[in-house]
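Asker: Next up: the structures, one after another.
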Structure I
Amino acid sequence: MDILSNNKTVIERINQYLLNSIDPNMPPSLLKPIRYFLENPSKKIRPLLTLYSCGAFGRNLDDAIPAAAAVELFHDFTLVHDDIMDKDDLRRGKPTIHVKWDSGTAIMVGDALIGLSFQELTKSPPEKLGPVVKIFSEALVKVCEGQAMDKAFETTENVTIAEYMEMISKKTAWLFKASCEIGAVIGGGNDEEIAILSDFGKTLGLAFQIQDDLLDFVADESKLGKKVGSDFKMDKKTYITLKYREMLETTSQSENYSEHEVEDLKSLEEFSKRITELGVVKMVENYVDNLFQKSTDILDNLKVAYKSDLYSIAKSLERRQF
């Protein structure tokens, strides 16, 4: 069972709420692409984390539905703008907004989505609104910082793995972290409990992103929903390419490995073969497994009765193929 099957009922509730949150009187030039994007099925990981972090403390999930919608709209904003910057043709198996319409429309849609996300966030329980808005606003800044670092890395000669980890901790993991924190605040968690769920979300987000880097090379394209090797073709710095370069520096010439930088390997097939031969794929798989295990170990420190759904999310993501 994957994350979509395991959480079908809750995901349907989120989807319906999102569609109902869109004003049908919007200009068609904005309404149509927004609905097009929202109607495209997705895993809804971040809103699920918000809902289940709230539910971990026994509070009704309905209290966190607006905030869950807010984090999903936030995420969708980043995807629409990322697709423009990365020149991606497909998102979730369908043409991206800037391809189906144009870049101007896609920019406008992204802007509207982040506005809609704040609109939904303000519907959170009034007594929790202050800390929730603070967490959400900080996440917006950090995610943009992470995206800026990612773009800068495209023209940076030497990027270290530590720098890369800092980048994904902001661009990807921070919203996982914030999703859990917001849910925990609404659920009524104390400072220690919120910190535990924050750590869980961050670790899960790191595992998710590095796993995503790996899937860009080894996934089934029909399941992935986008072209395999898209990051490689854009010469983006990923955990895989950086680990490969690190391995080159430590691999002896006597082992019959010539030093080929990533840019010297012209095809995805060449690079995939080399990272398999060097053991990079296996090494990254093990690292990702360890991060997923660490995330569930962190949950063991949460002394509440209703945390099985959070375990389930982590385990479903660990097994994902897309």
Structure II
Amino acid sequence: MLTSAQLDYGEMLLQLGAERPAADLLLAAARTSSGEKRLGARLVPLYRHLAQTTELAFVVNGEARVATPSEVFRMTPGRLLIIERGVYHAQIPAVAAPGHRVLWVHLSRTTAGLVDSVYTSPSIGGFSYQLTELPGRTDVENIGAAIVAELGGKQWGYQNAVASLLKYLAYVLVRRLPHSRVADALQRETPIPPVGDERTWEILEAALRFCDSNYRSGITRSDVAEAVGYSARHLGQLMSTHLGHSLSGHLQNLRMLEARRLLERSSLPIREIATAVGYVDPAHFTRAFRQATGLSPRTYRRRLAGI
């Protein structure tokens, strides 16, 4: 007989095998986020560490962000983030919501670890997390490695391959729930930035929120800086120091994610998609898309269609 907590985890784990568009499969790859390049240390993000094996993360409720040295991933329900071994990353406080719950799945050989992390405002409870181990015989580490390889290679049929791997992984993990054990009791922290950094965090949060709302209109780093009352140079330095990547890079990542979604779920011409994500010049958009994905927009769409 499963406990209520095990039943709750079972429902969440089945989300791994849910159908989702390719644009909602996010990959933090080691080749673009070197293990030697760490996140900035001045702010205190949540659940900050180096991935020792493949990790998967998805939001159960609310909205969260996961920062790596090369990108900040906006996590909303439905999106799944796969983190390759060797990538430094951290869960950071919500931007558009007052709190969030994220389930992390660590795939280590034959044992999977579930880290259930919940963030609320410090005045309510701060940040809490609990580790539960799911032992078994199936080599789940290799399943994770296969998912990373498919997402990184983007060969024909990769989306269906990833969907099948995730569904199989979900079934394997759910079967293990009757044998699960709590490895670390509930831990609580109060994620308040160090003295003197409160203003910095407010500025970064405002900048990320402005980017979310306006990247489609073709804003530049100067527009973001003006919106938060800082110079572009100073804001860029804050982003690089505390989140490990550039403001321009963050804007491009947002645009590429939306472009992938439109290429998959609409029949809009490439020129119109370029405009919809903030590019005036379609050729500039095509170059940026190829640099980000390794494929031209046209080839990306054909590959998704199985052509």
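Asker: Please state which of the structures I, II yields 22 when relative contact order in percent (Cα under 8 Å, 6 or more apart) is computed from it.
Answerer: The value was obtained from structure I.
Asker: Now for a different question. Given -13000 as the derived value for helix-only ellipticity at 222 nm (-39500 (n - 2.57) for each DSSP H run of 4 or more, over all residues; to 500), which of the supplied structures I, II does it correspond to?
Answerer: II
Asker: Let me ask you something else. Once distance in nm of label points 7 Å out along Cα→Cβ at positions 57 and 273 is calculated for all of I, II, which comes out largest?
Answerer: Once distance in nm of label points 7 Å out along Cα→Cβ at positions 57 and 273 is worked out for each structure, I has the highest.
Asker: Also: Can you tell which of I, II yields 27.1 when mean count of other Cβ atoms within 10 Å over residues 65-72 is derived from it? Please report the intermediate quantities before stating the final value.
Answerer: Details: I: 27.1; II: 23.1.
Considering all the candidates, the number was obtained from I.
Bear in mind that the values in this text are calculations on the coordinates, not laboratory data. For clarity, every value in this text was computed on a predicted model and none was experimentally measured. Cβ atoms are built from the backbone, for glycine too; each structure is taken alone.
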